[in-house]
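Taken together, the values in this text are just the output of simple stated rules run on the coordinates, not laboratory data. Quick caveat, the model's predicted, so the values are computed rather than measured. Cβ atoms are built from the backbone, for glycine too; each structure is taken alone.
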Structure I
Amino acid sequence: MKAATLERLLAERRARRAVALVTRLSDGAQSLVWDKDWTGDLALTEAHLAEARKLLAAGRSALIEEAPERLFVRAYGVPPRLFIVGAVHITQALAPMAALAGFEVTVIDPRRAWATAERLPGVSLSHEWPDKALARLGLDTGSAVVTLSHDPKLDDPALVAALNSDAFYIGALGSTRTHAKRMERLAQQGLGEAAKRIHAPVGLDLGGRAPAEIAIAILAQIIRRRYQ
């Protein structure tokens, strides 16, 4: 691999941008491919680009065989992150489950009595207000945001930040009636159409009611959305 290609690849990884490295096996020529652009020494046809972008979107690496070319596509997807607003009982179950599933988890709650290392061991904690925390941490295509505090003062600013981002999943705890009121508030901020992205009531309908059961339903929905 040429030094310039490696430097660009590492820079894209540091910036949390999804990129695919396409290598021609016959001579090692390479190009980098993004969802809307590409660069490199390896000339790629539209068919090659389409296939590479399809693999990139799916987070899969694979061999492309199109005579006389044999190309290997190595997809570098954006590592998934989960931002949970509200250090509640469901969060205590959801955070370790999501970490086990490969997510980088951050719990955001300015209520220091709730967001403690004792209640949430091994989890990154932020005591900032959600909008400030999410602005600092940055939301991208590899980000999922779940609001669980059930307090509009905390949940709504987080949802506004998420709706104005490329987060692949946005979920909010609350009943159908609670969500209807939430939608009204967001509509007043000009986000009525965008708010349709919110999964609410959050999680797949598995029928569970215990905090751990709800956490499983939430994580299952996040994973399903990620791979859709």
Structure II
Amino acid sequence: MARLFLIILSFSILLLANESKSLKIIDKPIDFGKERIAMTKAYIKQHYGKNVKDITIRPKIIVLHWTAEMGFDKSFNRLKPQKLLTDRKDIAKASLLNVSAHFLVARDGRIYRLMPENWMARHVIGLNYSSIGIENIGGKGNKAEDLTAAQLRSNIALVRYLKAKYPSIEYMIGHYEYTQMENTPLWLEKDKGYRTIKADPGPKFMHDVRHAVKNLHLKMPPKAKK
């Protein structure tokens, strides 16, 4: 029985590795120089209570998002600068560090890597220090569940790639589920008043991705308390 288990496990790892090699990722770096790195360290100290020498993370969560913008350039240009844009007054008090994500998936399914996968991005309150963020172009008006079939396929492939590359990943959540993670040891936010309401990337999209990667046994967030 033990031998059979090892054979099945080895086959699964090989299958995931082959899928990872066939995944096409386009590198399109956002601005992440000394200033952004310094601001990220300051964010980690202020919000997570950690003094760090660098901004590398050990990924344990994949967080799926939508941009609420329908154009690639507009979405990319919001993430590109090192400092937060002036219209983000909702989170500016917490830090002037710009929001970011590790990946951006276009409407046609093309996957762009914006920054190193094991550097901390500012994309989800309380969980940045252990999570990889995947942004999807869409979610018009922050309401419409309009992500495409091509984006669904790319997210599924990207989740498989990340889990194969980082076995430490335990959870996959939608951005709208992030506050449910407050009941886990991965939650680090020190500011009890720093929360925002999110809808992305929509329950249907999350359901479809979860169904497709159920063999990875990624955890869902704990159920919200009623």
Working back from 1.0 (distance in nm of label points 7 Å out along Cα→Cβ at positions 40 and 128, computed), options I, II, answer is structure II
Rank structures I, II by Cα Rg over 2.2 N^0.38 Å and report only the one at the top, that is, the highest.
I
Of structures I, II, which gives 25 when relative contact order in percent (Cα under 8 Å, 6 or more apart) is computed from the coordinates?
II
With distance in nm of label points 7 Å out along Cα→Cβ at positions 48 and 72 coming out at 1.6, pick the structure among I, II it was computed from.
I
To which of I, II does the computed value 4.6 (distance in nm of label points 7 Å out along Cα→Cβ at positions 64 and 176) belong?
I
